[in-house]
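**Student:** Dropping the structures in below, format is structure tokens.
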Structure I
Amino acid sequence: MSRIAYVNGRYVRHLDAAVHIEDRGYQFADGVYEVVTISGGRLIDEAGHLDRLWRSLGELRIVAPMAREPLKMVMREVIRRNGIVNGIIYLQITRGVAPRDHPFPKNATPSLVITARRLPLAKAAKTAAEGVAVITLPDIRWARRDIKSVSLLPNVLAKQEARERGAYEAFLVDEEGMVTEGSSTNAWIVTKDGKIVTRPTGNSILAGITRAALLLELKENGIAFEQRSFSVAELLDAREVFLTSSTSYVLPVVKVDDKVIGNGHPGLVSQKLRALYEKFMARETA
């Protein structure tokens, strides 16, 4: 079956999907995006993703191309037409097509593209059971990382270096030596005395939807946590390290740079929190 994409009001073959060469997303990265997990044919934490999408649009003063309810209908139709049971759906909204000029165009119509694809669950489960390695790199991104912008070149460079060095992810470090987040994930540690720590939201990191869901689960289950910055030194000295994202869920980290974390295997806390998040996902698909 050929993959189907949604492009500005039309469902088209994925191979034929295209936008104009003067779309501002292509020329200026003048747009935002969201990635939502599909599990059991259902969207996980859909409301949280759409809330963040609307916030990003507002921060860039891009008008939403349609209201939320029609957008949700289109998303479900893309999932249906692609026969996705487990995978992801990708939404991208740009300011639209206009002659190339830096200021906002007066009459451009926002562009909306939606695609979906399957993800192999067996591979994800194996990765979680083994744990992953991360590296640390300087954070060279712009100062508004809270906006989920399509301008991701620094993230791409960081992810590429991680892969070239045999790692799954790169944790980014600010000028004060504090960890901000991963190139496409949020970073967490479990300290030597058992405290779960992640950096608070603000302009320095993206407010991860999986991060928020996990924090709520921790609160509802009476598990203590702290939202504060932590240093690379504290990262390397942690009892456990893990990361979160829509596609990685809760993923244990067993090596940072050349330092083995714990005993080199996924820690008990990380495994417990992954199971906790999987229960949340199960409720979302019920």
Structure II
Amino acid sequence: MTRVVLVHGIAQQLKGPETITEAWLPSLNDGLAISGSDTLPRQDVSVAFYGDLFRRPGHRGLGEPPLDASDVEPGLEHELLLAWWQAAADAESPVPGPDAPARLRTPHIVQRALNALSHSAFFAGLAEGAMIGSARQVRRYFTEPEVRRAAGERLARVVTGETTVIIAHSLGSVVAYETLCAHPQWQDLTLITLGSPLAVHGLVFDRLRPTPHAGTARWPVPVKRWINIADHGDAVALVKELAPSFGTRVQDFTVNNGAHAHDVRPYLTARETGLVLAESLG
């Protein structure tokens, strides 16, 4: 019985639905326990997994060379990296901003962005290729129709008549929103978005389906309640409040995830998330 569906975000291509469940469920239940509510058994939770759509195929010999700044494509990939850079610099003092003097050995704007992001809480410890790969997954979702369609189908496949809550993180909130809009026959669902980039105009918002009109996106018909939760320092959730773009029915909350602002686990353990989930489950 799938009462709660989880929709993951970027950089999950080397995992699978069971791996993600093992990572998410303890944190989700911690959030419920902290809020004073009963926890969920494993059989009540399903994962809409689409990460494998972004997994690169294997190659003989030494394989493909790692991605570097020269591989960043103009357009969405380039603009996303610069936007993440600015957001990280605004939220974290150790991260040099785009206006900081460039060192002579890294004059290229993309290389400067990658160097700066390597000092941020979200991207710390990640290789340049992983950062570029994260931006590339967002670009591929919006520019490759087969990827977009398959991701939505993965979510639709696990939603059942018993489903009452969809929890979506990062890029998963885009998958969830578009899939909910495409299935008006579903009823009475609660949508919880965590670290969502949905309201980032110019990069994400304007590419949504259905297309927003006059700066406002369509309300997903099956959703009776929508709660959006963001950390002030989350560089991916560049716009923390969704209500101005998706309607005043969206309830926006902010939390403090500590050093790992975009990590889904502190989002799930937050009391705010636990309370909302408990109310939605009755």
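Coordinate-derived values only; no laboratory data. Quantities reported herein were computed from a predicted structural model and do not represent experimental measurements. Cβ atoms are built from the backbone, for glycine too; each structure is taken alone.
**Student:** Can you say which of I, II returns 0.20 when FRET efficiency 1/(1 + (r/R0)^6) of positions 140 and 220 (r between Cβ atoms, R0 = 30 Å, to 0.05) is computed?
**Tutor:** I
**Student:** Suppose you compute FRET efficiency 1/(1 + (r/R0)^6) of positions 84 and 108 (r between Cβ atoms, R0 = 30 Å, to 0.05) for every structure in I, II: which one lands on 0.95?
**Tutor:** Numbers: I: 0.45; II: 0.95.
Of the options listed, only II reproduces it.
**Student:** Tell me which of I, II gives 31, 20, 19 when you compute semi-axes √(5λ) of the Cα gyration tensor in Å.
**Tutor:** So the calculation was done on II.
**Student:** Let me ask you something else. For which of I, II does relative contact order in percent (Cα under 8 Å, 6 or more apart), calculated from the coordinates, equal 18?
**Tutor:** I
**Student:** Moving to a separate point now. The value 12.4 for mean count of other Cβ atoms within 10 Å over residues 36-43 was derived from one model only; which of I, II is it?
**Tutor:** II
**Student:** Sticking with this one: For which of I, II does FRET efficiency 1/(1 + (r/R0)^6) of positions 52 and 68 (r between Cβ atoms, R0 = 30 Å, to 0.05), calculated from the coordinates, equal 0.75?
**Tutor:** II
**Student:** Same structure again: Taking 16.2 as the value of mean count of other Cβ atoms within 10 Å over residues 4-11 derived from one of the structures shown (I, II), identify that structure.
**Tutor:** It traces back to I.
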